[in-house]
Structure I
Amino acid sequence: MTTPADLVVTNARVITMDDETPRAEAVAISGNRIVAVGSDEEIAALAGPDTRRLDAGGQTVLPGFNEAHMHLFTGAAELPHLHLHGVHGFEALSRAVTDYATAHPDERLLIGQSADYTILSDSEPVTRHHLDRILPDRPFIMYAPDHHTAWANTAALEAGGILKGRDVGVGSEIVMGEDGLAAGELREPPAIMPVARLSETGGRERLGLDTGGEPDPAPSPAERERDLQVLRDGLAYCARHGITSIQNMDGNLYLLELLEELHRQGELKARVRVPLHMKNFTPLEDLEKAVAWRERFADDMLRSDFVKVFMDGVLDSWTAVMLDDYADRPGWKGEPLFQQEHFDRLATEADRRGLQIAVHAIGDGAVRMVLDGYEAVREANGNRDSRHRIEHIEVVHPDDVSRLGSLGVVASVQPVHPPGSAGLPLQPTVSRIGEAKWPYAYAWKTLKDGGARMVFATDWPVSPIDPMHAIREALNRKPWKEGLPDHRPTLHEALASYTRESAWVEFMEDRKGKLAPGYLADLVVLSGDVEQAPVETLHEIRPVTTICDGRITYQA
């Protein structure tokens, strides 16, 4: 190297994720690339008078975290909302909502997030009447952590035009009361959208998730600037958590163009990958949009090169698709969002265009449908390195475990989702699944032993975005009863699932996910030594510096 490095990180415990040089003390960066990884002495020799020096204080340095499944626009828009995680009982809920409403007198729609399904009690479901007692005269809606269920008061249901119900399509439901009016519970996005559109953002942040379509009418310049600021805030929040890569799991052209504008302005604080979202009502010809987006958005900071699909909903609202009846609802298995032939055709056409596919499938019935579809793809198009994915896989049938490995399917899982982890209650989820299926619920080790490659993520804003918290939960997971499999990964498996494996799943293993010469300069400096810290306190180790593309994007 003839010119001095722009930035050196020294006095570190570097975990490179590179098998050839797994450990180092220091890293040198020039431009947006790593130029050397080695000892303090070796790297010091590459510094010049103008080189910026970062002393890691003897703590861990890792490749930047790669969040393999999240929702940037939605999560960013929710940062100022009322957060109800940990709130239980009517009185506590009433205080939280009333205080928030008082502090936000001008909001058109008051929104709460992360309300447990059992927020009132284990046996009393939320209705509009509960919420009316708290807030009778202003529209209010609160979402379950999974965002697949929401509860609205009468004012919100009236303003959204759904108090008397409405057909919201297969797999979704406006739950009706005995009085012939909506009871307040809304299951799945098509049922929630009429109320969500009342918000200050007009629901634009949810379009990539709910429909995959574009804002109509087009946002005004002021609305567009507001949306840009929402994304700036969200990207800064990600950087604060050591995240340098985002694999977004919803998208439309509007989001891509907003991110493109931030990229032009040098304000993209993480690499972002955005899909085309194909719903069951989307014409197959729309896959040509994905081909066009792949050509237009194709650099290392902003890419669009895959397709996202929902096969089912979630367990807690009985909208996940099961092979057998729900343990607590005989006669009901859930309804798939796609018929098998439709999904097979969609997946085959996407694969034929060289597009990766990521499918939300939670129940063992949905997982099997997706695997059957991927098998049909292979028969139609031949075997290639497609790295197709299944998102969540919360229940899997034992006969399907080895199929992931044999079909080359990636398991994209969330360590913060199992009931009993990350403060989540066991009920109602474990009763929905039924004890007979517990051994194959959130079965990470079983899937990995069966040959599946695995990536970790949080599904933010469904769960808190913090990778260190997610890693702690993965390592600290407790079986629901004695004799169940232990699905905990090792520390290094968990770190790999957030770095090297997440780069591999997006076909970027040749330039990120490791700290090695020639690789993109994405890294995070932590406040402690992850290998020495007790598992219980891992989450107390915080990012102190985040570097993406050779630029410092966060410094404590």
Structure II
Amino acid sequence: MSTNKFTSEVEKLNSIPEFSGSNWSSIKPEYAARMRLQNQFKSGIDIAKYTASLMRKDMDAYDSDTSAYTQSLGCWHGFIGQQKLISIKKHFGTTDKKYLYLSGWMVAALRSEFGPLPDQSMHEKTSVASLIKELYTFLRQADARELGGLFRELDNASDTDKPKIQEKIDNFETHIVPIIADIDAGFGNEEATYLMAKQMIEAGACCIQIENQVSDEKQCGHQDGKVTVPHSDFLAKINAVRYAFLELGVDDGVIVARTDSLGAGLTKQIAITHEVGDLGDQYNSFLDVEELDPSELNHGDVLINQNGKVVRPKRLPSNLYRFKEGTGEARCILDSITSLQNGADLIWIETEKPHIGQIGAMMDEIKKVVPNAKLVYNNSPSFNWTLNFRQQVFDAMSENGDDMSSYNRDDLMNEMYDDTQLGKEADKKIQTFQADAAREAGIFHHLITLPTYHTAALSTDNLAKEYFGDKGMLGYVEGVQRKEIRQGIACVKHQNMAGSDMGDDHKEYFAGEAALKASGKDNTMNQF
């Protein structure tokens, strides 16, 4: 925003005919201009277009410099997302390259009218779009609140201080950032995917992540029982999302194609194939099959012609077909290349552990075909980060010939190893994992899917233990409020955070001197 823009808004308002007469004599164009600047995004489509352009700019920046990777944390409520962005602006002065992630897991666990659900696409389809809208409502309120405070400062400032405050207003950076939104496996067929994608985009989503599992068999990416679909099925859903973006005018919307093939040993369908080496044939080549003599046929057997041989895919009692053991990485590579060649912008490979070597090896193969391939990676709380990295360091030290007699590889979570050379080296690798993986494994975006789920549980446990224990009220004061005050947490003034001061501004705009405001001397928030 700039002074010129504010002046321009005032001039536009002054040009409305009613301002030149007496009809609107009690309305001040300057106040209306402030309100316009406090709400620069008038719709979800405005937000989607703006944030899509940010993501595209960041993707280009990463192509030039892998240290310019992006990050996000998963949020399950608008307030959580708002506080995250307020904190980022407070600590880093900018929201640049900081996004929000909307996790289908957390929507299922925390936002369904059925109550807590597993990550199996059983929650209401509309819950995802509703959360996107809620997140952006809270982020827009954060804009209005911060600018409102600056406008109040400007009104009360001396002539000496006014230019500094005006500069902050002119250079104000919005809290609106891209949301990477999880559409699971599309919640149905291609039409269902398209309809749900439209809702999400209309709510503000510039980036939609879709996975290659079967919709009605969908599992969490870090649990067993995952079932994938042939590429043609998945590509149809990618097309559905792209059509939704184009229909709504978000021409540079971003699609993340996620493959769960690394941990998915099953498929529901045998792919259609017309000739040797086509995409269907490549998918079917991973099936666990057995050659057989026609006399060995059982009633109801399914047979396919594979390279001139009649083979029987191994079918389970669930009517699912099994892939060959050890083909997961090869399937991930094929999935990723196919998706990037057919409309996806970014890929997501769900892994069972955070290992740069494993991720990087797959990305090297993908980049042989798609040189600018970029990965979105789940820094998942489902991983035991401490144990994984301590074991990686243990193995590296063993290979180096170090004496490992003081370590038990199976017990490396033990606190006794915290201050050891191994423990410190593992922590160092965890600390630099995102930067290292961005440089060595093509990871453009690092996210943690469920961080605020875990932080809410941890902080609540600590408060309950102390408040209901011996500390009583000191448990809250010492563990929460005192820290809020000393760390400058804006939410300590919870009335202000909820919009009380903005409401006072509006009352003054609307009622003038007759306004009954809440921010007088008896407001206890003045204690802070």
Structure III
Amino acid sequence: MRDFHSPGRSPVLATNGICATSHPLAAKVAIDILNNGGNAMDAAIAGAVLLGIAEPQMTGIGGDCFVLYTRPGDDAVRALNGSGRAPAAASAADLRARGLTSVPLTGPEAVTIPTAMAAFAHLSETEGKLGLDALLAPTIRYADEGIPVAPRVAFDWPEAAKCLHPGARDHYLIDGKVPKAGQIFRAPGQAEVLRRVARDGIKAFYEGEVAEDMVAALKALGGVHELSDFAAAAPIESTPVSGAYKRAELVEHPPNGQGATAILMLNILSHFDIASLDPMGAERAHLEAEAAKLAYDARNRFLADPDYTTRLDYMLAPETAARLAALIDPKKAMAAAAPLTEAVHKDTIYITVVDRDRMAVSLIYSIFHGFGSGIASDKFGILLQNRGAGFTLQECHPNEMAGGKRPMHTIIPAMLRQGRTLMPFGVMGGAYQPNGHARVVSNMVDFGMDPQAAIDAPRAFSDAGTMKVERGYSNAVRAALADLGHKVEIPDGPIGGGQAILIREDGVLEGGSDPRKDGIALGY
């Protein structure tokens, strides 16, 4: 139980259903969908699409998604990959010939075909109850009428908006200026796109005037995208990967997401007695940082498009984790794993919903960097992701850019099993996400925290040679980490965000939502 003398959040307890996400209006829309006869998949889709208007710097219909879900009365976790492919004419060799060593973050080269909308349509048809038109209706209304800019969104907007191309500035600034908290943000062009999809089906997004608008914006900047690339967009069904950590099992989305990295990290940490340590102490933070360096190095070597990923079984093998754990010195920080050119960043939304029939959905949805590529279509203002920056230009690498190929993705939904309990959860934060998953699992398994406490707890992340340590840690911990050889800094913003819903053995739902974001867990 939390200390009620101190600021904080209690877990949300309910029996009929809960949604936890990063914006209150999206949580409310999801609960409304449940009350109107929809199931957890309907609610998650409706809430996710709205987040593209509520948090436009984080996500939108020009992005990608990954989804894990269960069906009522069925414990099997299913996976859907809603990530997009590079256009058919994309070529790493062409970029290398131009003297580039990485994919430009804000150029058309970074734009892969947005596939979240195709995934939402597929899931609505195969798993939902209400139909896509009903799920898009709340976002159409809010996009027309507008949403007040929330405080965390206002905090992110100024830095993220620096990448916006001139045409995109017309759609994502208000009178040419970055909006402040409380100002009303509207997206009438996107409302029109969603009206067409609601009326005519998903082809209205990937064919005809809407697709022509996106292709024209990309071609004007030198992009090699064609209408045929958009018409071919489709999600793929996948088989989750999983790994045990003590009495729990972590279920992750398979590549091209980086979920296997979280499993490997926990496999490494299982060789240390984490439960005996101070959960907020330097020793635990050090071991976690060292495990992350090793797990992320494996990610950079092996993970890519599912058709190109190599040695996944080796990455997840217990023997691999044992060999890596032996490299960790509890008294000294190792050098950072050799960085590759893949871009990583922090801008993503996560939504989870569990309904009265205990269907559970874990959904993550992103345009990658803040405001993605910064490129928006002229007429409708669809902001296009820069997921292609997740490719490497290194020749013969599994994740080398190529036409029709999916890049390695940082976004990962998860589910945690402990005996008969199940918890859909996610931790946003770009590269941090596997570390965040491992942290939440360890907080619960090793230290008995509830979902809200596990999300609230302070975070640290060793990335690119610097260990970012949130202000929630004491100065004594930071000093101890520096003595171990870490280059320590306090990040300007918090590390990531997260949500979770625990389906308890007594039938009660227990939801948590990260105070690092504007959102809530909401139940009924």
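FYI, it's all coordinate maths here, none of it is from the lab. What you see is a predicted model; the values in this text were computed from it and never measured. Cβ atoms are built from the backbone, for glycine too; each structure is taken alone.
Each of I, II, III could give helix-only ellipticity at 222 nm (-39500 (n - 2.57) for each DSSP H run of 4 or more, over all residues; to 500), but the derived value -10500 comes from III.
When FRET efficiency 1/(1 + (r/R0)^6) of positions 164 and 316 (r between Cβ atoms, R0 = 35 Å, to 0.05) is calculated for each of I, II, III, the greatest value falls to I. Using FRET efficiency 1/(1 + (r/R0)^6) of positions 460 and 516 (r between Cβ atoms, R0 = 30 Å, to 0.05) as the calculated read-out, with 0.25 as its value, let me know the right label among I, II, III. Answer by label: II.
Determine which structure produced the value 0.45 for FRET efficiency 1/(1 + (r/R0)^6) of positions 132 and 308 (r between Cβ atoms, R0 = 35 Å, to 0.05), calculated from the coordinates; the candidates are I, II, III.
I
Once percent of Cα pairs over 43 Å apart is computed for every structure in I, II, III, the highest value turns out to be that of II.
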